[in-house]
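The structures considered in this document are given below.
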Structure P
């Protein structure tokens, strides 16, 4: 007699696990950021955001009482991520030249992966008001202060007789970095690290002259 074949185990049914609150929130914010970057805050209606995120309008209002709250979360999450990421990457780095390079690489790397966030945050700060505006400004000032402290240490260590204004130098650095969304295309241009290294080198040579060599 033939031996009976072992009965195949029943196929496992993969249950659909509903997205968590945070996962849905992240998906909505990503869709909102993309839409605002494309059409601007004023034209990005709540209905359009809901459609882009694949949720109902009622579902969208479950997460945000209004559009300004949504923009505030985009801004605050972006700058909190920048601050925390930079502090982490600067840990243990004492050389001010390397600190500057770390800052540029962190900034370019983050926004190369989140280009719509860069455009939205650059253009839509004044769309906030009241407490949302003040809190966003506080976080942005924290990022500015962290970056300015790097620039100050750099100039004090490498060019102690420099007459460069530290605020102007810091804002020039941000101006160079935040223009990225206007021209950078990862399909055509060099890697974010290569771009960051060149931008850091150009800033160092401009601020320090021969001291950057």
Structure Q
């Protein structure tokens, strides 16, 4: 995330809010270890990023670092998400409408970033795979239910991602033992016309009861 130093606290909170959607973000002042050369760390982040969120505020254009970060994203042709916080997209990113952040909460902005990543062909599969991994590796049913709810909010999910999710979830005994989670997951799978997870012979026979003879 490209931001002015004066907005580092809010950017850090946004980074935390994005974890709900299994989005890993790089914020220089938070992620650079004191013993590492900060410029090299920023360059490494720019070389490996899948997308760049630019928090556009007055004086953003005057920051050599922010403008160069956006320039790298343009040069690499990665998805750029302008977040309008008092400044509209300009120059090479002027073609993007961006996310209006004025009057919005950190949670609102995080959700809008996620929706943008899901809609873009450049990042759609990666973010869905990341969300799937976060769900299947959840350590509590509450955390997993939150991720299922996010999946349910989407208009469509590729069947191969959901089939892979089913296999991964089956290996997580902590989740499989939760009836609430299993019911919620199967409800989500049904929404996308993917066969439900069946646990045990009794459950399988019950599932077969609904198959036309």
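Identify the structure, out of P, Q, from whose coordinates distance in nm of label points 7 Å out along Cα→Cβ at positions 70 and 150 was calculated to give 2.7. The read-out was computed on structure Q. Here semi-axes √(5λ) of the Cα gyration tensor in Å has been calculated and equals 39, 17, 15, so which of P, Q was it run on? Source structure: Q.
P, Q: which one has helix-only ellipticity at 222 nm (-39500 (n - 2.57) for each DSSP H run of 4 or more, over all residues; to 500), as calculated, at -22500? Corresponding structure: P.
Where does the value 22 come from, among P, Q, when relative contact order in percent (Cα under 8 Å, 6 or more apart) is the thing being computed?
Values: P: 22; Q: 16.
This figure was derived from P.
Which of P, Q yields 4.3 for mean projected area of the Cα convex hull in nm², for residues 142-189 alone, as computed? Label of the originating structure: P.
Comparing P, Q, where is distance in nm of label points 7 Å out along Cα→Cβ at positions 134 and 158 highest?
P
The numbers here are math on the coordinates, done by the rules we state, and not lab data. If you're wondering where the values come from, they're calculated on a predicted model, not measured in any experiment. Cβ atoms are built from the backbone, for glycine too; each structure is taken alone.
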